[in-house]
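Down below are the structures I want you to see.
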Structure 1
Amino acid sequence: MRMLYAPNSCRHTEIQTMKKYEIEHIGISVEKPIEMANWYQETLGFNIKFSAEDEEKGVAFLTDGSDKAMLEFGKIPNVSPLTEGLSHHLQLHIALRSEDPDKDAEYLVSKGATFIEKCPLRRPGENLIVLSDPWGNTIQLVKRSVDE
């Protein structure tokens, strides 16, 4: 705890310091989690940490190439894939760092992704390209300016 002094008060107030959390994973409802995980592994270099499925449900946990960010692709009985409820492709997207988004976009398209757009709003030195994976989930390739 730390003490705070309120300018218009003669009292000190104790507040609790906020605990900082780390993201464990982000889950996305999909139709074919194992097939998707395999594509992300083979095409993007992601690492499958766990996967399992039966006739009505399935799950795959995978991390990016740094092993720091984890995604969960899950098929849930009687629940539509998330892509069916989105009205715009950027409502939910997986943004990936890229040194050369144009070249990487060509590669991903050759592996079954679909080009959507080059982002028109960007800062100088940035390049952002939006694609969808073969299941309609949005992937954004990002090259930030050198200053960041």
Structure 2
Amino acid sequence: MVPLDARRESFDALQIACRLAVDDHARITAVSVIEVPALLPLNARFDEVEDAARRLLEQAGATGDAYGVKVVPRLMRARDLGAAIAAEAISDRSELIVIGAPRAELAVSSRRATPDPVLRVLKGAPCRVMVVSTPVRQAA
């Protein structure tokens, strides 16, 4: 399973998952989660966000095709992104979650207002989790 968003690390994670899936003749579930604020109903309209999520899933399918890997798209709505990903991994019986995250988001901070989605996935996942991040660039 690969959770997707518009960040580069997300598609780096997808490419790594595709390389792993080719070796095992496995399929990948690509998940895009629309996080809905608690004050709104889960079925609230987010047309632009939903369209962008569908485009991400289409792009994931094209990436899978390039590797010869079946990508199953999944669009979800949830209050908590990390918990939704972990729950989907349980229902999908995922063997591995490959998640991309910028290094800055991997730092633990007590000042965060909301729990880090990657940390929530790590804590709630029923399987192994591979975190993909880009290298830190050195100043010239």
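Only the coordinates and a few stated rules stand behind these numbers; no lab work does. Keep in mind it's a predicted model, so treat the numbers as computed, not measured. Cβ atoms are built from the backbone, for glycine too; each structure is taken alone.
Things to note:
- Which of 1, 2 yields 1.9 [distance in nm of label points 7 Å out along Cα→Cβ at positions 49 and 65, calculated]: 1
- Source structure of the calculated read-out (helix-only ellipticity at 222 nm (-39500 (n - 2.57) for each DSSP H run of 4 or more, over all residues; to 500), -4500) within 1, 2: 1.
- Which of 1, 2 leads on distance in nm of label points 7 Å out along Cα→Cβ at positions 25 and 73, largest value: 2
- Looking across 1, 2, the calculation of distance in nm of label points 7 Å out along Cα→Cβ at positions 97 and 129 that yields 1.9 traces back to 1.
- Highest-scoring label, criterion being Cα Rg over 2.2 N^0.38 Å, among 1, 2: 1
- Which entry (1, 2) yields the derived value 17 for relative contact order in percent (Cα under 8 Å, 6 or more apart): 1
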